1. Could you figure out which one of 1, 2, 3 the value 2.5 for distance in nm of label points 7 Å out along Cα→Cβ at positions 135 and 159 was computed from?
2. Out of 1, 2, 3, which one gives 25 for relative contact order in percent (Cα under 8 Å, 6 or more apart) as computed from the coordinates?
3. Given 1.9 as the derived value for distance in nm of label points 7 Å out along Cα→Cβ at positions 87 and 223, which of the supplied structures 1, 2, 3 does it correspond to?
4. Which structure, out of 1, 2, 3, was volume of the Cα convex hull per residue in Å³ derived from, given a value of 159?
5. Out of 1, 2, 3, which one gives 39, 20, 12 for semi-axes √(5λ) of the Cα gyration tensor in Å, for residues 127-214 alone as computed from the coordinates?
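Where a number appears in this text, it was derived from the coordinates with a stated rule and is not lab data. Since the model is a prediction, treat every value here as computed from it, not as a measurement. Cβ atoms are built from the backbone, for glycine too; each structure is taken alone.
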Structure 1
């Protein structure tokens, strides 16, 4: 049944994947999907963003196969099979980059190959894990590093033995008003340095006090790494933020907000004790209820749930 599903997937792709060529080529640019607020004359959109201070990574996947009964998969198969056998196949790809707004070609540096793999798949493949297709197939994958690209909107294409795949993306600085919060949030999520993390999340909240997730994320990390003053300030900031926004919630939600604020106050009251026991305790927020609990570092056992006593 698994092989039958794979066969139909290949057949459908062969029938509809562009210009009747054999096999499939896919290009994907590593990016962040950012929901961009609608302008007055434009609809809301999902932007594929690469930040200006990031490197441009391109992933290329090529599946070379043929289905004898389908001419569309066999007429270009010989050239693609020869391409796939080359040990230097990744070097033989042809790249183009153009501005999607002006169609002007942009010069690309020679990419660095970060990773390259080849799998020989099909019913007769030596390894059981590679017998996941109903027809013989060579699957190639590589990741390329193109370095930095100036801010703009782009269309990148890659060609392999006549097959072409194209990907649209945008490069942004992260300073754009509609993208700044997404930029700060993603940088904070990756920040190993606590001081850097704190600066990023504080900017998020100060720019927009409705970003209560930033207030909670500050608590999550300060209870582990922050000073007593920082932990207390983070709880106070979150409590004040929820109380300030209480009126913006629907009446049915306000009781939940009141209950959560009571829970935050309970956790704040436990801060001195938590800080005294940092060596033995872990404090974590439930991802679904946002209620904090104390666990033993040694056993991971829940020692206490920091929930208001009246609930």
Structure 2
């Protein structure tokens, strides 16, 4: 119905949000993206409207989605670039990773609805999110890449870190937890709620005064949520509290079920697992769940990953 490049421009505009970003990723001009977008709207008899900073297709998208399926299969089988995205809190892990044959998105989603829609509609080919809140969908396959403990963290000057021994959940729930992105972690958030944690900062100045702290720096008493891989993002003045939360977290790569057995899907999973092994280093708290063969790191950055015998 339309050329491969035209639908790629139309879909990349929706995926990447701006014509400038779509043109940059596709290696074309913004005017080319605009022309392709107009053509696709005419051919498929749909409209592209922006709502809450996201481009949405309005109208009967049955023919468009049929064309997307054909084009996606062609991209996978012909070795053309595939499209990968992830959530904002995983950007530090995957933002600098070079993957041959893959185009990376903005890596800044704070909720799951939009990237899930793009994956279902075959606009993107793979999406990295987090367990235990990864989607359960019969049309998708979820490959758990790693497992690690969820950690409560606090500034090194925090009263909970100055006391000896372990910290009880009851003691920790006196302090507010930095809020998670809205609607991003409903399963994990429910665990925190059931334990009695909250994100209400209104009583923090009074608590600070009670503990002999400066009420003007009361926010320093707030707790954070981390994992062994995200702890460095807090900085050197944060440390893990000596208590255990009854939940594990980890990275999950999602893709369409009808493509999950493709060799390119396996290559992606192995490359991501290799990358996570390097990031985890000697940490015994991170378990890589994919039995990844050893990869050539030079190939990972500059070419297709090659397995060593």
Structure 3
């Protein structure tokens, strides 16, 4: 699917010692929680291990197995409209070591045995913000687009862009659901670039967060879930995407009038540079599962 031949050779060589052991990883890439969760499970008998003496060695197998298996799953995460992480590694823009360091920084739950005592497993969680930070390369943020003819605009606490339906694909006679990625771009209807990764001030946060439609229709004065309010506050600007752009439909097009509300004041421009942006997508694109052995 992707040109990962050289990378896979490294993985295969590193995992050769576990060839006889039945060890695998499964997990979920969840764009609503902005995290990658995984579970590594080892069949103790396949590794020639018996309890209780073999538990410590089994835990060592889990640690090594996780390191070998998770990186190949991370390589398929969509970075932007034209590339996944594996593409960046292949091109030399990111090193495999950087991705491995992200994997090693996962929050890990202590190993445990399955009820039948035949397997030992452990769970890990990697935040999207840690992946994003590893890939961002700018030292100082680029300025957000300004306008010579600002319009009167209220001061907002965040930006919500709704893109749950199939949208026209720019330059094509077709439509598509928008899909999530680490670094989506936002364009106005005149194809002026409104937001991109280099505008982010803080590398420790993601440039956008994703959510499902139900989180903007809660039974409270703002209509927002508590989680969304943490990002966009109580008075966000709510706008509808009008199209998608890119090889993968990750980039959103908004009306020029909506873009003007954002770029007409310093206060609202800072919402972009501070990552106070939430994109509402169809539930079907917000989560997917992976597995490897």
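1. On the way: 1: 2.5; 2: 4.4; 3: 1.9.
Going label by label, the one that fits is 1.
2. Values: 1: 14; 2: 20; 3: 25.
It traces back to 3.
3. Details: 1: 5.6; 2: 1.9; 3: 3.5.
Traced to structure 2.
4. Values: 1: 226; 2: 159; 3: 145.
It traces back to 2.
5. Details: 1: 39, 20, 12; 2: 33, 15, 11; 3: 22, 20, 15.
Label of the originating structure: 1.
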